[in-house]
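In the part that follows, the structures are each spelled out as structure tokens.
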Structure 1
Amino acid sequence: MTTDDAELHDQALLREARELTPAVYALARVLRLRGVAEAGLIPLPPSDLEVLRYVLESPGTGTSALARELGLHGSNASTTVRGLVAQGLIRRETDPQDRRAVRLYPTPDAQHGMAQIEDAWAGLFANALAALSADDRAALAAATPALRTLGSTLRDLRNTTRD
């Protein structure tokens, strides 16, 4: 590939990214702002919901790892965790390997609540999907694995840059 070809390729990728990013962001915004109320749960600030989702996906994580992964300041992560513990959504356990450290685990209430939120999200998406053409629904279904891979790649790139 020549330098000119590489520049054209890079420009094409940048155009694709500029088209995709706002669409993905709009979907993420809907998920951040909807679901909790539809599930009939007490509203959580978006940062609390992010922390809770992370603990649900990575039970046994520590507060430092959580803060690093979510891009939060340690003090903000600790404050958010304290609030979620007070609400009975996260429990702390002393790390058996390091008695000074704690591990975070979701409570059954958190697991049940997140299942309700995800059901509400699925309902929101199902209603929106029903308004789309069969071709658009098929394209979105086909894109699901690529979107998962994109999310993993973005997370890996962020972790590589931080290391």
Structure 2
Amino acid sequence: MAGRCTVCRHLDRETLDRELAGGLTLREAADKYGLNKDAISRHKRNHLSKALQVVQERRETAGAQKAVDRAEQLYGKASAILERAEIEGNGALSLAAIKELRATVELLAKLTGELDERPQVNVLNVSSSPEWLAIQQAMLESLAPFPEARIAVAGTLEELEA
């Protein structure tokens, strides 16, 4: 059967097999290598080497791809569309691809932590700032003529700092 299989006879069969085992879809493989999707499906099912079948099974049992991996795949596809649109002089498609690339770059930046849009809370410890210490000193010096008030304010300041 391998003698009649168009995929087995293809010049790039080894590369195609590796890409199939790595997750290249049947449609992508058909488009990339100019082959029939059904022929690739039969080849994948019947002729993929044992070693590559193991790789494929591991990939399938590893579960869903990470979001970063999926976003990177989208980036690659959008880049290819942009390239093709620029070659063909298709301005509208170029702009649409650029818009998608920008959104994908933003998504990747969020997923990798390069872009963090969460609100940030900055804590300022004023009790140890030189300005606050100077204000405390000035208040206590101003209250020197009023010993009871000075003691009450000093006690309140100590409680606040504790």
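Assuming 13, 23, 28, 23, 8, 4, 2, 0 is P(r) over Cα pairs in 10 Å bins from 0, in percent, for residues 31-126 alone as calculated from a single structure, say which of 1, 2 it is. Clearly, the read-out refers to 2. Looking at structures 1, 2, which one was distance in nm of label points 7 Å out along Cα→Cβ at positions 47 and 151 calculated from, given that it came out as 10.1? Structure of origin is 2.
For the read-out distance in nm of label points 7 Å out along Cα→Cβ at positions 71 and 135, a value of 4.3 was computed from one structure; give its label from 1, 2. Clearly, the read-out refers to 2. When helix-only ellipticity at 222 nm (-39500 (n - 2.57) for each DSSP H run of 4 or more, over all residues; to 500) is computed for each of 1, 2, which one produces -24500? That value comes from structure 1. When mean projected area of the Cα convex hull in nm² is worked out for each of 1, 2, structure 2 gives the greatest result. Comparing mean count of other Cβ atoms within 10 Å over residues 39-46 across structures 1, 2, the highest figure is found for 2. When relative contact order in percent (Cα under 8 Å, 6 or more apart) is computed for each of 1, 2, the one that comes out at 20 is 1.
Any read-out appearing in this document is the output of simple, stated calculations on the displayed coordinates, not a laboratory observation. Every value quoted in this text rests on a predicted model; they were computed, and no experiment measured them. Cβ atoms are built from the backbone, for glycine too; each structure is taken alone.
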